[in-house]
Structure I
Amino acid sequence: MMLTPDHWATIRRLVAWLDQENGRSQHETTLRLLKLTEEAGEVAQAWIGVIGQNPRKGVTHTRQDVAEELCDVIVTAAVALASITDDPATVLGGKLDKIAARSGMAI
């Protein structure tokens, strides 16, 4: 599912909140982009917990935990995207169309 206009409105409110709290300097934008790495690491940590990869810890997470962490990645990416472009929905839609076309899917 593509993000809806309501989703983008929420993302814009989150961006406005961050802008109010932290500004939108190049440094702040960099931190918003780096936040993606942190969130992706949490996805990996949760998946490791699902499969029990760490024998010392065993199974520590569920697939629902992984799904929620993936949602954090999506929201964080959307906030970062909306922080660097005025029309994040069009940018995302265009990119999704390109990926679909590359994979031979009908657009």
Structure II
Amino acid sequence: MSVVNNVAALDPVAPQLAWSDTPFASLRSVRTDAWARLPAGYVRSAIHLSSWPDDDKLTACTVPRCVRYFVKVHGRQEFCRPSCGNRARAARFCHRHRADSGR
């Protein structure tokens, strides 16, 4: 666990307030070297994901070859994004029509 925390601390970040139509906060890195920020960003994301309060709603996308996870906001939600849903429906359609044609 100390290794994870040490990697996350490699890139200190500071919260920044931005204002467009509505205010929002983001974390800005103090470092300018992108290769130094990359591992720390991944580890911070993993820490945030593992401490998610609604971890029972965190679900893997059901489309084969998709490696994304998403927070399930509806009971029947199966896909991480609409393109994955389209890909799954197209695959089912193809599979049904191949079975009907005797291939």
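Please treat every number below as a calculation from the coordinates, not as lab data. As the structure is a prediction and not an experimental result, all values here were calculated from the model. Cβ atoms are built from the backbone, for glycine too; each structure is taken alone.
Here are a few things to note about the model shown:
- Here helix-only ellipticity at 222 nm (-39500 (n - 2.57) for each DSSP H run of 4 or more, over all residues; to 500) was derived from just one of the structures I, II, and that gives -26000; the source is I.
- Looking across I, II, the calculation of Cα extents along the principal axes in Å that yields 47, 42, 23 traces back to I.
- Computed 2.2 for distance in nm of label points 7 Å out along Cα→Cβ at positions 52 and 68 - originating structure among I, II: I
- Per relative contact order in percent (Cα under 8 Å, 6 or more apart), the highest-valued of structures I, II: I
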